[in-house]
1. Thinking of 1, 2, which structure, once helix-only ellipticity at 222 nm (-39500 (n - 2.57) for each DSSP H run of 4 or more, over all residues; to 500) is computed, gives back -25500?
2. Between structures 1, 2, where is relative contact order in percent (Cα under 8 Å, 6 or more apart) highest?
3. Can you say which of 1, 2 returns 2.4 when distance in nm of label points 7 Å out along Cα→Cβ at positions 35 and 67 is computed?
4. Among the shown structures 1, 2, from which was the value 0.30 of FRET efficiency 1/(1 + (r/R0)^6) of positions 27 and 51 (r between Cβ atoms, R0 = 35 Å, to 0.05) calculated?
5. Out of 1, 2, choose the structure whose coordinates give Rg and Dmax of the Cα atoms in Å equal to 14.2, 45 when calculated.
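Every number in this text was worked out from the coordinates using simple rules, so none of it is lab data. Bear in mind that the values here come from a model prediction, so they are computed numbers and not experimental data. Cβ atoms are built from the backbone, for glycine too; each structure is taken alone.
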Structure 1
Amino acid sequence: MADAAPINWTNAATLISVAILVGTELVGAGAAAGWAIGGLFQLGEPLTRMLEGVFILAALTGLFYFLRAALAHEPIRG
């Protein structure tokens with residue numbers, strides 16, 4: 001097995017911080033959007049919760065792709 005490059009802790013801390021910040025914003029916005037749309041159209045509690053879940057999953061998917069791009073520009077190793 002080849003020796004792995006040491007971890008660049010500055011880049012790792014930056015990426016962790018960005019993941020927490022952006023993830024919180026995206027999940028909060030997804031939940032708020034589902035709640036607002038459900039309330040606006042009076043969809044009822046179960047459908048509103050399902051809509052919130054769909055938007056939160058979309059937010060987590062967006063966070064995943066954002067972090068993939070961030071890792072390409074700020075590599076942790078190397």
Structure 2
Amino acid sequence: MIRNTVFAVTGMGIIILYAMSGNTGNLHMTRMVAAIIISFGCYLPVTLLSKKKPKIGLLMIPKTCAYMWVIVMGLQLLFK
């Protein structure tokens with residue numbers, strides 16, 4: 001539980017930083033915030049409930065899709 005708390009605090013910090021930067025330099029970082037929130041929103045129930053309800057582990061699929069979305073957004077910025 002302690003390691004997940006550190007992970008959650010770090011994630012909240014990243015979300016806040018991206019939300020504050022917003023659309024600075026016309027980079028559309030607000031979409032990145034959405035992807036990170038989806039990722040954490042899917043990961044949190046898995047860490048808290050997977051021992052009691054193993055099927056909740058299926059939420060790792062949309063979490064992984066959100067990570068791939070982050071990569072695609074980053075590559076779009078790189079090759080812009």
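1. On the way: 1: -28500; 2: -25500.
Matching structure: 2.
2. Values: 1: 47; 2: 26.
Comparing 1, 2 by relative contact order in percent (Cα under 8 Å, 6 or more apart), the maximum is at 1.
3. On the way: 1: 2.4; 2: 1.3.
Computed on structure 1.
4. On the way: 1: 1.00; 2: 0.30.
Derived from the structure labelled 2.
5. Numbers: 1: 17.5, 59; 2: 14.2, 45.
Going through each structure in turn, the value belongs to 2.
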